[in-house]
Structure 1
């Protein structure tokens, strides 16, 4: 998959527009990614992701990069040997698109702040 465009509040992937936070899997997109604390990624916010099947998680933390990742989430990723890349959503798009083989890559994006 390729992200065609990102701007505040909208992401276009394979010519389909999304207007809510999302998870990009190797072959699908889950829109309406919800977190109990909107600007904090906690372990339960990654329940839809089988961490044993991925090598890399990219987190787009919003346009200005305000979203945080809980230490407990980082610990679980380390325990599962999942590399974490966190960046502003714009930079995370660049990183995601630069990866040729995304078979074991998942990206989560906060589309606004």
Structure 2
């Protein structure tokens, strides 16, 4: 399993914003992001970064609490894994509520070769 040095998440909020910066969990442990820029209000973009320096069995973005919902139009997650070049994945829209979290851990896609 690769060691994740840090990851950056860029989130585009849709019609229903959150208004606060979410937290994330790595291997079940809740953490706050190390840096943040922007916001989670309606139509806003948030960019956050977590320096985890760990081996992720799981990595999730916490959904909102207290009956709220958060509409995400799309997001990009960039991973910096020890000994590898950084790579980015793109995720489509999703609606998070107080009963859901979003998986953020994706290993590097396999190389595609033309034959």
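Nothing in this text is a laboratory measurement; each read-out follows from the coordinates by a stated rule. Please read all numbers here as calculations on a predicted model, not as lab measurements. Cβ atoms are built from the backbone, for glycine too; each structure is taken alone.
Just a few scattered comments:
- Mean count of other Cβ atoms within 10 Å over residues 55-62 from the coordinates reads 21.4; which among 1, 2: 1
- Read-out volume of the Cα convex hull per residue in Å³, computed value 115, structure in 1, 2: 2
- When distance in nm of label points 7 Å out along Cα→Cβ at positions 7 and 31 is computed for each of 1, 2, the one that comes out at 1.7 is 1.
- Comparison of 1, 2 - label where distance in nm of label points 7 Å out along Cα→Cβ at positions 15 and 95 is highest: 1
- Source structure (of 1, 2) for relative contact order in percent (Cα under 8 Å, 6 or more apart), computed value 34: 1
- Looking across 1, 2, the calculation of distance in nm of label points 7 Å out along Cα→Cβ at positions 39 and 63 that yields 2.5 traces back to 2.
- Given 3.0 for distance in nm of label points 7 Å out along Cα→Cβ at positions 23 and 87, calculated: source structure among 1, 2: 2
- Structure with the greatest value (metric mean count of other Cβ atoms within 10 Å over residues 47-54, set 1, 2): 2
- Which entry (1, 2) yields the derived value -5000 for helix-only ellipticity at 222 nm (-39500 (n - 2.57) for each DSSP H run of 4 or more, over all residues; to 500): 1
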